[in-house]
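So, here come the structures, one by one.
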Structure 1
Amino acid sequence: MKKIISLLSFFIMTISITAAPTDTITRSLEDFHALVVFGNIKVEMRKAETNSLTMYSHYYDIAKVTTMVVKGILQLKSNAIGDEKEVIVKLFYKNIDDLKVDAGANIVKTDSIIVEDLHIKVTKGSLCRMLIRAQKLDVEINQGSEFRAYGSAKNISVVSNSGALFDCYSLITNNAEIRANTGGKINIFVKDKITAFSKTGSIINYKGKPKIESVDPSMGGTINKL
């Protein structure tokens with residue numbers, strides 16, 4: 001009986017040790033205006049008065065994660081494969097106007113991005129979800145990635161390619177120029193003017209009562225007013 005209890009205690013301790021996160025790393029950062037995230041990293045962004053990050057993972061050695069600022073671009077990179085090796089980064093930033101989310105990375109904005117001009121690229125199965133207040137927003141999504149946003153953007157340009165999804169009925173825009181190619185999908189709300197192109201099995205769904213500048217479905221593309 002004692003042997004069974006001892007083995008059980010050892011098993012529980014082993015599980016506890018295995019499940020415990022690696023040491024947390026906190027770093028101050030140089031000024032940057034752009035962010036590139038690559039690999040199995042989930043980034044939670046929050047505006048602050050100083051640039052810094054806190055990083056941890058339950059099963060991956062976070063010392064192997066690249067974190068550097070080069071010419072105003074913060075690069076976060078991990079080569080870890082598998083959901084259990086996800087790296088969590090809490091990023092505190094002063095200003096941001098350019099985001100690239102690559103190779104399965106995940107960005108979640110925990111408060112509103114308020115900016116004049118914002119450029120976002122999401123590619124290779126990545127996910128970006130955020131609240132935005134922008135005058136101009138440019139978004140490119142590719143290769144099965146997803147972009148979901150809430151808030152407002154006066155002028156918006158969107159390109160969705162290769163099965164990517166732009167799902168933004170809750171992002172209110174005045175003027176939109178949108179293009180979906182090769183199975184891409186765009187869901188959008190437009191108030192004033194829309195220019196839309198859909199090709200090769202792609203789908204564009206739009207809500208609102210905008211003036212139609214140009215709407216061109218071709219080669220199996222679809223454009224629907226909802």
Structure 2
Amino acid sequence: MKIFHIAGWSGSGKTTFIQDLLHHLSFHGKTGTVKHICSHYSSLPEGKDTTLHYEAGANPSIGIDSEKTVAYFHDGDLENSLNLLSDAGVRYAIIEGYKKYPFTKILIGDLEVSHILKNPRALDVIPVLDRFDDWYTLTGLSRELIEECPGSFLVTWTGYTGDYKATSFLCADIEQEVLLHPDVCGIRLRVHRWGKGNMFPVYLVFAYRKGNGNILLSDIMSRLKPCICEPVSPSI
């Protein structure tokens with residue numbers, strides 16, 4: 001999932017830009033947004049069942065009508081929200097606010113913050129999608145392959161590395177090699193940059209139509225082993 005972090009002062013035009021960007025990104029894939037409400041505290045509808053459920057401890061409390069679904073969580077963590085979007089199959093996530101997070105930013109207006117684009121048109125963003133940060137979850141990567149390789153078998157694995165850069169290069173090389181295997185129809189082998197401390201999650205998902213997935217997994221793991229600090233059992 002690509003992250004587009006929009007920064008700017010209140011009244012700078014962020015909302016208008018995001019609306020336009022949503023229009024263009026939605027043509028390329030499922031797009032979601034996260035808004036830091038901050039001091040503008042969000043009140044739940046008074047007396048409604050979903051509010052009463054939330055206040056009684058439901059987590060989440062979900063309301064569904066004929067057009068939309070609304071969910072209230074007892075959670076104010078940005079990373080959990082990004083995980084939720086990725087797990088739901090969102091390909092592009094737009095964040096407004098959270099200026100202290102070190103994601104690659106689009107600046108609207110004037111603000112002393114690092115950025116790669118300043119006051120662009122929404123159309124200017126599309127040609128440079130690859131310059132923005134990725135957010136990976138195992139479920140999100142699995143959903144991508146399920147869509148790309150319907151009817152195939154899926155193998156997943158998670159581990160951790162302490163060397164983000166070297167492991168990222170190695171994963172890219174392994175991906176290219178595994179794609180040449182006649183039984184493999186898709187693979188994602190990615191390092192999640194936004195790990196805790198110096199531990200970065202490594203996610204492996206590959207899809208195959210025939211053959212032995214365990215043998216393929218063993219071959220991949222033999223290449224990865226020097227970089228892995230803490231493996232997690234695979235799922236086939």
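No value in this document is a laboratory result; all are computed from the given coordinates. Predicted, not measured: the structure shown is a model, and the values here were computed from it. Cβ atoms are built from the backbone, for glycine too; each structure is taken alone.
In table form, for the structure just shown:
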quantity	calculated
Value 0.95, calculated as FRET efficiency 1/(1 + (r/R0)^6) of positions 51 and 115 (r between Cβ atoms, R0 = 25 Å, to 0.05), assigned to which of 1, 2	1
Label whose coordinates, when relative contact order in percent (Cα under 8 Å, 6 or more apart) is calculated, return 22 (choices 1, 2)	2
Which of 1, 2 leads on percent of Cα pairs over 22 Å apart, largest value	2
Which of 1, 2 leads on distance in nm of label points 7 Å out along Cα→Cβ at positions 75 and 203, largest value	1
Test item: percent of Cα pairs over 15 Å apart, for residues 147-194 alone calculated as 52, pick one of 1, 2	2
Answer label among 1, 2 for the case where percent of Cα pairs over 24 Å apart, for residues 27-130 alone, calculated from the coordinates, equals 38	2
Of the structures 1, 2, the one that -2500 was derived from, the read-out being helix-only ellipticity at 222 nm (-39500 (n - 2.57) for each DSSP H run of 4 or more, over all residues; to 500)	1
